[in-house]
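Input: structures, listed below.
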Structure P
Amino acid sequence: MKASLRLVAGLIALLASAAVAAPEPVRIDSGLVTGTVEDGIAAWRSIPYAAPPVGQLRWREPQPVTSWQGVRQATSFSPTCMQASSWDKQPRSEDCLTLSVWAPEDYSGKKLPVMVWIHGGGLHSGSGSQPLFLGDQLPRHGVILVTLNYRLGIFGFFSHPELTAESPFHASGNQGQLDQIAALQWVQRNIAAFGGDPARVTIFGESAGSGSVRHLIASPLTEGLFQAAIGESGADYSRRIKPEHRLAAAEDRGKRFAESIDAGSLAALRALPAETLSEKPWKPDEIVDGHVEIGEVSEAYAAHRQRDVPLLVGWNADEGVDLAGEVQDLTPQGFREMLAGLFQPRPIPPLFDTRYPAAEESKVRLMQDSMGAAMWNWASEQVAGARSPAYAYYFLHVPPEPDEPCTYGCRAGHGAELRYVFGHLDQDRAWRPEDREIAARILGYWTNFAKTGNPNGPGLPVWPRFDGKAQTVLRLGTSAEIAERGEFPDYSAWLAALRGP
């Protein structure tokens, strides 16, 4: 009996060791790394792509990684970037500039397309190691997945006159964007060692990550770093640079912040503990610094300065509920005053006056339409100012209710599509056959787009190129859902009314 038990125990140990194994070490430009193999997927977690931005490197442009001796174990996630979020419970550190790679187990010698994920979180929270973004499914569709961390909040979007003076580019304020660019440069140098094709890189992101994709398309620093782009529910539609986004204004804001916490110099700011800075209120924004960004994104499209790559963008049917929740304590009268402020000195246009009366639901409707219009505008800019095609979607599928009440992403809310994009229909909800069918469809569209710049492929409903008409926006949902609410406002008219004569 004891011998039989030892045999069973040995077999269990053997199976466990086979389930999670170590692939052969991979040589990259900073040394050897090893990861894990589990259920047919090879993974390398938290590989440094830049030096730790600590001490005198706080707020500096990302610096090269120091090479290491021996084999680096890339088998677990390192801390996320400093942030003030309450929802992300992972350990945090300024030493956070890492990325992770997932590939099919038989990656060696392949030249697979690469998808680089840029997480959202308002530029102040989130990470590439959130469980939702794990790469255990996307590589099964013939791609390499890369997720990354970038500096957030005051560590990633902070300008100051002394920072600008010490910069070789005479700019400051876009450290987080420079991190994203450094990660893409790492991909160009190293992804072939993981079976990836550096000539077929797609950047994709959601919410603020989608906004980052939009800004990377317009940056003069991203030439040759990617060949396609996907934006999910995140963009702006301004045609003018906001005064507070200009470098001089951002420097003044940084200087006033430093004075408010009795840190009168850059040296004093760098001497403060990261936790102290992280606790201070700070609204991060991309800055038109003349280096990473030389103008508003719409200007880049109009002047044909953007990266002319295939584009896939879209939005969700219910995210206005989530986004309106961020506008607190707004009475109906306050809402109308806010609406009037969008158009001063013009009166509120009739389209807006009719669609948004002084009612509670108007706030939700305006936030929903703002997102839809932003993504519509982005696709329209592509049609007008690029040779490469645009594809637009409208996600209106309602997932099953979660086991616990959800905050963001209820119904077809903000981020509701992400479980389908990453194929993570786990056991926390009563997933249905229609959910799995929609997940398979989205995974097919997204990975086809990464492979060819066109989401269409065998077994998928035809997705037409966007041409500025609502009929060319693909509805992602069941037939019943599409029939129930597959329409949305004329966002061309909406944008025209917003901008005026």
Structure Q
Amino acid sequence: MDIKKSFKPQGDHNPIMTQRFGADPFAMVYKDRVYMYMTCDILTYDDAGKLTDNTYQKIDTISVASSSDLVNWTDHGEVYAAGKNGIATWGGNSWAPAACWKNINGKDKFFLYFANSGNGIAVLTSDSPTGPFIDPINGPLVSRETPNCDSVTWLFDPAVLVDDDGTGWLYIGGGIPSDDKASNPGTARVVRLGDDMISLAEDPRPIENVAYLFEDSGINKINGKYYYSYCSNFNVTPEAEKEHGFSSGEIVTMVSDKPDGPFKPASPVLKNPEVFFGRGGNNHHCMFEFKGKWYIAYHSRILEEYMDLTGGYRSTNVDLIAQSADGAPTHSTGTRKGVEQVCGFDPYKLTSASTFASMAGVKTFAYDSEKPLTDPKLSAGNMIVRSEESGNWVMVSGADFGSEGASAFTLSARGKGFGEVSVVLDDVNGEAAAVFGTSELTDDFEEFTVDIASKITGVHDIYLVFSGECLELENWKFEK
């Protein structure tokens, strides 16, 4: 059997997913998981079938993935955020999402903000980090009619912070009004949100003296200080670089004792991806704390490179943030290897088949076990994995089987025709520890259990290798 090759080299953890693109990442930590929300870049082609450059104009969905260890990511699909078939039907695009949660009246509520192209900010709400979402105000939260926003060149790229006292803050804006204002565009805005997180408690106000602002708002509270971050524009001269300490297309920070400033210049954080990976473009990031360490998520074009494509299509990386003695974020490095797995993976818990650290050939699709999935607005949430040809596989990293070990493997599957799922440890080309034959599958998901001849103990990478056609997995787990 010809084993398919992954778009991510063995041992590398960046990008975090390869089954589709995901740009402009924003991380929300909730109950020991990181939820990553990303602009869903989609490949576009001209009438002759030739790949075109990414114009972002067809983007109206937001990708969602989550992880408990920063290496194995569960694909939750896409939020159909904008467009005629989306949730916010009044909006044309869904760029640069930002997300947060807040306990309101004793219940955790989730808020997803995004840009309608460069002309305003939408907000969606849900009772779950993955939806289904609704548009609670049926219109923009921030628009050109919002005070102090009509002259913002690009009214986009939101970042959100829920402070320790429960107050919500939104940061937006970017762009250069004219060439002579490149050094101080004046297009950043901050606004306090209402207690409901879906209204403004005041008029947005300028963030003053944001040197060479381009786009990409960011906000973090670290050791009692507020760090506003952004991407510098591409007009930074050599003289300005010496003066400010950063270059064009770099992530830069400013610091304040208050969430709404005044902010003063702080350290640059991350050079343009071109410096690390050879392919540049815009630079979009977020910083987040998870299990005692700080990380930066940002997009690069390395997945596009691995796919032998060129068009400005982006995917999300995660790396450690370097910090100074007082915790301030400082000069960090983008890598292909990514971060180390922060905790072991429990193979005895029921695991969505769309959870993996790496894959080759498979596709993921939204699935609702209770009813047919007919409404695209419900498409984020549960996903299934489909393999349409032999040699496809998924891999979960660092599964800890313990000393007692696993003696059986259970999976929920459906399909047509004959095929197999082989459980292989540590090397995709290795010998199977267990094999599930699929000759009896139907159109409905059924649970099957197969014995493992020799108990699996210790820590291993798990490969599920597919043979045959039209095979779908819903979930799996190992049994002691």
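Side notes on the structure shown:
- Structures P, Q were shown, and distance in nm of label points 7 Å out along Cα→Cβ at positions 320 and 360 at 1.6 was computed from P.
- With mean count of other Cβ atoms within 10 Å over residues 64-71 derived as 11.5, matching label from P, Q: P
- Origin of the value -1000, where helix-only ellipticity at 222 nm (-39500 (n - 2.57) for each DSSP H run of 4 or more, over all residues; to 500) was derived from one of P, Q: Q
- Computing Rg and Dmax of the Cα atoms in Å across structures P, Q gives 22.9, 72 for structure Q.
- Test item: FRET efficiency 1/(1 + (r/R0)^6) of positions 40 and 312 (r between Cβ atoms, R0 = 25 Å, to 0.05) calculated as 0.95, pick one of P, Q: Q
Any read-out appearing in this document is the output of simple, stated calculations on the displayed coordinates, not a laboratory observation. Please read all numbers here as calculations on a predicted model, not as lab measurements. Cβ atoms are built from the backbone, for glycine too; each structure is taken alone.
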